[in-house]
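Engineer: There are structures below to look over.
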Structure I
Amino acid sequence: MPDDLPVGAVRCEDGLIRPAWAAAAGLMRDYYDVEWGMPVSGENAHFERLALEGFQAGLSWATILRKRPAFREVFADFDVDTVAGYGDAEIAEMLTDARIIRHRGKIEATIGNARATQNLRAEGGLVDFLWSFKPSSTPRPQSMAEVPTTSPESVAMSKALRAKGFRFVGPTTMYALMEAVGIVDTHLLVSFRRGSSGVWAESGEGPGYR
């Protein structure tokens, strides 16, 4: 008898339940199983996630994942101080590099965002700034249709970052960032990854069903 799973959930060939976007074996599934929704550590790691979400705007996340090794190379592993020092020469070189997204606005925004990140250190730093928008509760989606794309917190985060000089940080992009680093948990309730970050363990959330 087939599984009575909610729309958008798939029981994969390994017996684990995942959303449809992570159902096929490969890069996206690996990302879902290991990275997505898990907290990262340190300023550079948070800056990388913020930068990559900005580059993803209007594109598929699979495209960004395929290009991530090259992004890490040209942006010096997203070292904030190194990227903040980039200028016209580095921008010109990146605009000729087909391995990354050759979008001048996004490249310039990433450099500007590195400088804005430096400025945030006087106020506690990027990590504390982003996590200050953690909501009091996390969504509990049963189906993909119930997964939000924005929230009051992502709207507030976007507005606050823009006031600090950040760009390509719209509410939808920032909600994706919040999902990616575990500030919210939008894993489907039936997913085997539900609760895996540990961020929301205090609410009684645990891993989903196998």
Structure II
Amino acid sequence: MSTEPPEIQPSLVVGADGLARPVWASTDELLRGYYDTEWGMPVRDERGVFERLSLEAFQSGLSWRTILAKRPAFRSAFADFDPDTVAGFGEDAVTRLMADAGIVRNRAKILATITNANATIALRQDGGLADFVWSFRPERTPEPVTFADVPTKSDESVALSKALRKRGFAFVGPTTMYALMEAIGIVDTHLLGSHRRGSSGIWS
């Protein structure tokens, strides 16, 4: 039996373009494009934050690749994630959405999206969803070298989860909220050495 240590899978892969990316974004064109241009860049508008919050909730239990591929259909089905329109969805709309093969047909998540649209509207009297979520930005961001170094939640994501639930939001658990914080630039979990590290301008 060989006594050599097992080969360690690298956390970063340098592509043909000379740019270092994490393994998950190194081969699939859709994921690579999302990683290179969008993930971790600041999102500070209400509609943008509502969309990401909604998609992160739909992603629960599924791969992000699945959600990303369905995003155009999600946008069409949910009126480009306009909170005012989604908040007015009734049972007929829910029936339509449950019959839409282009999205994730999960009734609880669909209802949660409508609930969250109403909660988003209610938050406007206190500064709005975007400012509310961004108020949970931590003093420091992680500096991961490998995937094992990337947290799945934080004290801030736990606090954000509790605060949103008090405001009437659903499907906003601490892990889902940490993924949201990563996606919209509140924290930077790009691996050290990645060409995207620090690109948000939020963390140097």
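Engineer: Who wins on distance in nm of label points 7 Å out along Cα→Cβ at positions 33 and 73 among I, II, i.e. which is largest?
Structural biologist: Largest calculated value belongs to I.
Engineer: For distance in nm of label points 7 Å out along Cα→Cβ at positions 65 and 89, find whichever of I, II sits highest and give me its label. Spell out each step's value before the answer.
Structural biologist: Values: I: 3.7; II: 2.6.
The maximum falls on structure I.
Engineer: Which of I, II yields 3.1 for distance in nm of label points 7 Å out along Cα→Cβ at positions 81 and 153, as computed?
Structural biologist: Working: I: 3.1; II: 2.2.
That value comes from structure I.
Engineer: 3.6 is what came out when distance in nm of label points 7 Å out along Cα→Cβ at positions 25 and 177 was calculated for one structure; which of I, II is it? Could you put the intermediate results ahead of the total?
Structural biologist: Details: I: 3.6; II: 2.5.
This value belongs to structure I.
Engineer: Any idea which of I, II comes out highest on distance in nm of label points 7 Å out along Cα→Cβ at positions 17 and 169? Can you show the working numbers first?
Structural biologist: Values: I: 3.7; II: 3.1.
Max of distance in nm of label points 7 Å out along Cα→Cβ at positions 17 and 169: I.
We did not get these values from a lab; they are worked out from the coordinates using the rules stated. The shown structure was predicted, so the numbers you read here are calculated from the model rather than taken from an experiment. Cβ atoms are built from the backbone, for glycine too; each structure is taken alone.
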